[in-house]
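Scrolling down, you'll hit the structures one after another.
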Structure I
Amino acid sequence: MRKTTLRYWLCQILGWGIWPLLTLFIVYFYANDMYLKPKEKRNVFYAILLIEFIWNIIATHGLRYVLIKIHWIKLSFNRVIVLFIIGVIITGLVSFYGAKSTAVLTGYSLVEYEKNEDLKAAIAKEQALNIAGTDYYANLQKNPDNYAAAENIKKSTGWFRDTHGKWQYEDQNKGRFWWDIILTFILMALWLLLYMVWHYLERNRKDEVDKLSLEKTVKDLELNTIKSHINPHFIFNSLNSIRALVDENPPRARTAITELSNILRSSMQVEKMETVPLQKELDIVKDYLALEHMRFEERLKIEMDIDDDTLEQPVPPMMLQTLVENAIKHGISKKIKGGVIKVISRFTDHHFELIVQNTGSLGQEMAPEGFGLKSTRDRLKFLFQGKADFQIKKINGNEVEARIVMPISF
């Protein structure tokens, strides 16, 4: 944060410092006599540049403060355009009139200095035309010579005497005001454009970094999930069951070897995919349940309630297998008489629901912060950007339900 603040102020000072330096360069080579002579006018000119420099920083810093407060970068493009126009106008007016007011209050107004110099010139012209001390201003319409002299003084200096003999001023360069304020608006528009473009690019860069970080996190989660799924106890139990079947039921032993091979192959390939069709995930789960059925025999009852329309729905690989494995490990295996595992897949209220119900109860070993359940939540969060939900709860007194709700398309 400190480094960002330092960089911001360096950009402010250097950015706004370029304008007075550029102005000085142009004046020095092309308007030296107009602004840098005599010495008093030069000092006023330098002071004006400093005052405008300070007010430009004050105005744009205030604009930045407002932009941060309203979180402008989250607004729609149309609102940003409106905000850009309003910001340029308000900031330009604050900078322009703030600098003009400060110059007048401090006595460093170039306009007032030039008006005073023009007044001196007007008085000198009166003397040069030999009308000083006369009431030539009272009968201008009746005396063509007096009228011509008064017009000459007014056009060259902007000053003239009214019918009472008091000096009045009429700016002969009225367009200069509009050029000055338009130039201020242009400078503010350039500042705001650079500010917004910079932050858009910075946000895109940050999004890219976050995306890469997210991808790495997801991969790490998937790899950890793979390791958790290749459960050595499950493999040893399956191999023992297969060994017992080699002599008793060779065809079933061969089938069991194929089922175990499918599960291991799927675990190895999961890191290459973010999602797989539900049908493919169900095939792995069926192989897994078939192997577990060899171990639990009649203690494990399996029910499938799968909506055919959901078979092509994309799901995170091995996620359903995680829920089924938890159901057996923390539910069926804890019951002497075993129990039932039911897998449900359906579309509900424009969402996709994947449910695993099992006989058992929620204990400490099924705590929500356990690795299997935590990895499930994390993967859903990363893949669906918070649009998916995962809950596990007790139902019907002696059953546990794990429910995943995902968007149909993402």
Structure II
Amino acid sequence: MQELSATQTELLELLSKALFQKEVNISCSDWKALYREANVHKAFPLVFSVSKAHVADEVLLQKAEKLARRSLATTVSLNYAHAELHRLLQKEKIPYVTFKGLASSLYYPQPELRVAGDVDVYVHPADFARCESVLQQAGFECVENEGRHAGYQKGGVLLELHRRIGDVPRDAIGQKIAQQVMDDLIETAEIIDIGQGKVQIPDTFHHGMILLLHTIAHMTKEGIGLRHLCDWAVFESSLTNEAFCALFEEPLKACGLWRFAQQLSLCAHRYLGAPEKAWQGGAEDNFLEKMMCDIMASGNFGKKDSDRKGQIKYIADRGEGTVKNTSALQQARKTLAKKAASEQKSKAGVIADYVKNVLAGKRQLDTKKTVETAAERKALYSEFHLFEAE
């Protein structure tokens, strides 16, 4: 793992001011590089809000202001889309809940500064087909329909209709998590007014569980960026030590997510200035630095490193996010076996497809660096003991 650069350290200090009003010395050796780094982590509006008065380069400032306005326009457009969705589904009496993005933004000091991506919605499986029909009648076009969600687009808005939330192990712990998150997710949801209209979001417990599962799902694949850490930091810091423990300690320990929640919060405390709580325990500075370096190396959904997709097979159990203390090559063999079984092919057939795609230029050949970096990430993630009940 590499050390944090001066630009990355400056970026984290600015985020600590934007999120937790920390007193920092606002200075930067290269504002262009800092804004580029913030943008790749989907944290630019937050950073710009606390730094714009200190930028002397007028050309850069004008470009940055345009980017900030575009981000705000996207957020407003998505808020209207959430409100439209609520009206549509309420009219058709389809129970639903939206989660992740908009729900996360409400914990920020200025919700409009969280970069928005899309609309995530979950309905009961029995209502899935009917919900698709309602969306299509309202002018949404299906652009994807496989795996855990179906993607619908209208104008510049992407809506993801989810069949399930997060990757969990296919065992007793996975069943327990599915029950805790999915069984009453819609029934416990809360209706709020966001100005552009009403929307239904998860209650505090379900939102926290979804945040953790979403972060793990992406961390063990292409990687997470600062937006994931910011989302968790502002959420967790909104709860007192006692309130957090009352809601989460027992279920997270039972599901093997307590240690991950602790380390994620400690990382947010050290690098983003989030309040430290007794429930978080302690961590070695070296470990937290490795966590942050991994986040910074990834960018949002691995945007900074195209090699990360090639590393996935060496890190986690396919489609489950579990990271065991085995070698990267052993994990690759396990992933190969699962892929062959899921696609009803032989291992040789899967390998032949891989070679064919490499020769056709559809994917890159895994290099020594790919395997070595995957092994480093796997060693780091295995320290979380994900989905191992305490």
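Every number in this text was worked out from the coordinates using simple rules, so none of it is lab data. A quick note: this is a predicted structure, and the numbers were derived from the prediction, not measured. Cβ atoms are built from the backbone, for glycine too; each structure is taken alone.
Source structure of the calculated read-out (helix-only ellipticity at 222 nm (-39500 (n - 2.57) for each DSSP H run of 4 or more, over all residues; to 500), -16500) within I, II: II.
Each of I, II could give FRET efficiency 1/(1 + (r/R0)^6) of positions 149 and 349 (r between Cβ atoms, R0 = 25 Å, to 0.05), but the derived value 0.00 comes from I. For the set I, II, ranking by distance in nm of label points 7 Å out along Cα→Cβ at positions 85 and 165 places I highest.
Have a look at I, II and say which one yields 137, 39, 34 for Cα extents along the principal axes in Å, as calculated. The read-out was computed on structure I. When relative contact order in percent (Cα under 8 Å, 6 or more apart) is calculated for each of I, II, the greatest value falls to II. Here the criterion is distance in nm of label points 7 Å out along Cα→Cβ at positions 93 and 333, and among I, II the highest value is seen for I.
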